[in-house]
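As structure tokens, here come the structures.
Bear in mind that the values in this text are calculations on the coordinates, not laboratory data. Predicted model only: the values in this text are computed from it and were never measured. Cβ atoms are built from the backbone, for glycine too; each structure is taken alone.
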Structure 1
């Protein structure tokens, strides 16, 4: 089972809000997921990101792949640096 960390769209028309989730890569974008890791609001100024860092690092250790958008969000929020710090120990 290929597991990805990706966004699922929530909110209403022209007012998107996203959940950061762990899901099987074969499931549809807004389909079933395994776990919610946080939220992302692109319309806030600056964009609001809330991430459960410990759970995210655990999933990355287990081999979960990130989408390009999630990789960019995690770089800005510092999750990638924490993951690399944990890997180096």
Structure 2
């Protein structure tokens, strides 16, 4: 059985894919983050509204991670590392 991802894991995945893909369309980010369209829209719009992801200025209909998004991604990466260590110890 597949473990259901938490809200923070979904946000982390969307930010990570947006960073790795560098200027991608929504569909590509959604596919790489393994999200259905409804959940993707919910979290993607939240990240745009809060300034973590922005539309690319050079490529229409593409998106990129912002500096604010990079900071959040790094913090979530550290939390994920702590979670993994906790699971290994616990």
Structure 3
């Protein structure tokens, strides 16, 4: 499912214009991203929790040259589903 498909659902259920619906969906995702960038967790009841996972720098091997390389520290978004979501999928 894409953002446009989600916006279509909002259009059909809430009687909003396409522009209004897309703006709301974009705002929601932008706010989630902004919260994660500032280090906050985002919890959505009965759905799950978004958080940031930090990975330390580590040694790796370039598969093409077999040379040792240092992989820089990085952060990525992580999602843990709520019990209710997990149960609804099974």
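Computed values, structure above
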read-out	value
Comparison of 1, 2, 3 - label where Rg/Rh (Cα atoms, Kirkwood Rh) is highest	3
Computed 3.0 for distance in nm of label points 7 Å out along Cα→Cβ at positions 16 and 80 - originating structure among 1, 2, 3	3
Top of 1, 2, 3 by relative contact order in percent (Cα under 8 Å, 6 or more apart), largest first	2
Origin of the derived value -9500 (helix-only ellipticity at 222 nm (-39500 (n - 2.57) for each DSSP H run of 4 or more, over all residues; to 500); candidates 1, 2, 3)	1
Comparison of 1, 2, 3 - label where mean count of other Cβ atoms within 10 Å over residues 56-63 is highest	1
